[in-house]
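Alright, structures below, take your time with them.
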Structure P
């Protein structure tokens, strides 16, 4: 079961990678189709803001309205604010037990939203590392937590539309868990 401390750790990994982005790297392509590094960081800001809205009781439609918002010149600073607000929202009383109206998964407990957010930071942290030539190793505990959370979707993950084509079928079951997780989510390291 994910905990808010896991979210803080996943956010920290991503923030560390964002802080290391050089001025010339913001336009670099990422493993996410059609997204530059800047687009990916903007997505993370939007995802954080969406989670806060969901935890405040917003409808799915109102929550996704945060995507497409204008961003200022310092996307890293915007991310810092969004991460802090998200962490605070998840730390609020009853946040993990409440039902949120997720735009893709429907009505789910806050703990499931927490799992989604941890996975989003972990996987997109790897995407940022790949795009910028940074260290790609992910924390083992977060890899295991995300792997466990995605296993129920494994048979259909390639049809969901957010994980590329899903697993390639070319990674053996005894491969390192990070490699299996990346492959499961449509990434080809």
Structure Q
């Protein structure tokens, strides 16, 4: 009897955690969907010298909702239109991929990396540690230090802020976008023309 009760309690706790994660994923995707069809200018707020080239350029994201479970966010850094963040929600888990293209639309060697949201994510912030396929890619491309990457996206409508982060030991990058001031939408990302 005790064993059955323990198993039932474990199942309830597991289902509750899954339901909670699904609710957080839905809330998060809903927050981003409020930005769909608009572009926003961003500012690098981290202070790593490695990002000085980005600071010198205009940074604009263009939020594109394909459907309620799929969002593409091309990121323009100056005239460079090579980067798109791709968010896909499935069964309460959000997947983040970085789609990198050349100006002819072909895929870069370093593309489709990312990971899946973790249980410590929330309706306003999702964390994405590098998954195994990403780690394998980083090994093949000779950048094993990046296997420790965790990306995060934060959406705070009451603060008019969308943020994207990259962190790992001895590296931190963060760009914040003011979502109270839409800007003119940029040209399509490379490969989307």
Structure R
């Protein structure tokens, strides 16, 4: 899987070099920065922001509500909490459910999967069936009305991975579709 993603990244970079400007209507498979719209599984995904979380601050402590039992908010010195705030919209005419298959990959091929959060966390990413023009986060929810306007996908990273950049968020919608890749801003 890791090698396929790296080969895909190289192939996409090579194709982009020869593609010229292209047109505005084309769908992206890889985004070199956050904020770019990527279509996967018929839905449009956009990373609003990604950043480290500090459990010692009031705001970030609230993002860490609902951690699994036995998982401490204060991590050992070689680990950090890292949040990715995602927005998903359905522009199609059919009801579609967003993916839960996200991975962060560093340049040393270390993989990180999301940490599940329970219902005590109103900011967490919850993939619900979306009809035409519906989106996540749901309008008037805590995560939609806040300053970020995205739903939190929480990761627990080794601090060594911060030196192995760019970190890539891999979005897999399933089927035969190629994964979508976002370079995360750090």
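Quick note: the coordinates plus some simple rules give every number you see, no bench work behind them. Just so you know, these numbers come straight off a predicted model, no measurement behind them. Cβ atoms are built from the backbone, for glycine too; each structure is taken alone.
Work out the source of 15.8, 45 here, i.e. which of P, Q, R gives that when Rg and Dmax of the Cα atoms in Å is computed. Computing Rg and Dmax of the Cα atoms in Å on every structure in P, Q, R gives 15.8, 45 only for P.
Each of P, Q, R could give helix-only ellipticity at 222 nm (-39500 (n - 2.57) for each DSSP H run of 4 or more, over all residues; to 500), but the derived value -16500 comes from P. Of structures P, Q, R, the largest value of volume of the Cα convex hull per residue in Å³, for residues 69-116 alone belongs to R. When distance in nm of label points 7 Å out along Cα→Cβ at positions 61 and 77 is computed across structures P, Q, R, the figure 1.5 traces back to Q.
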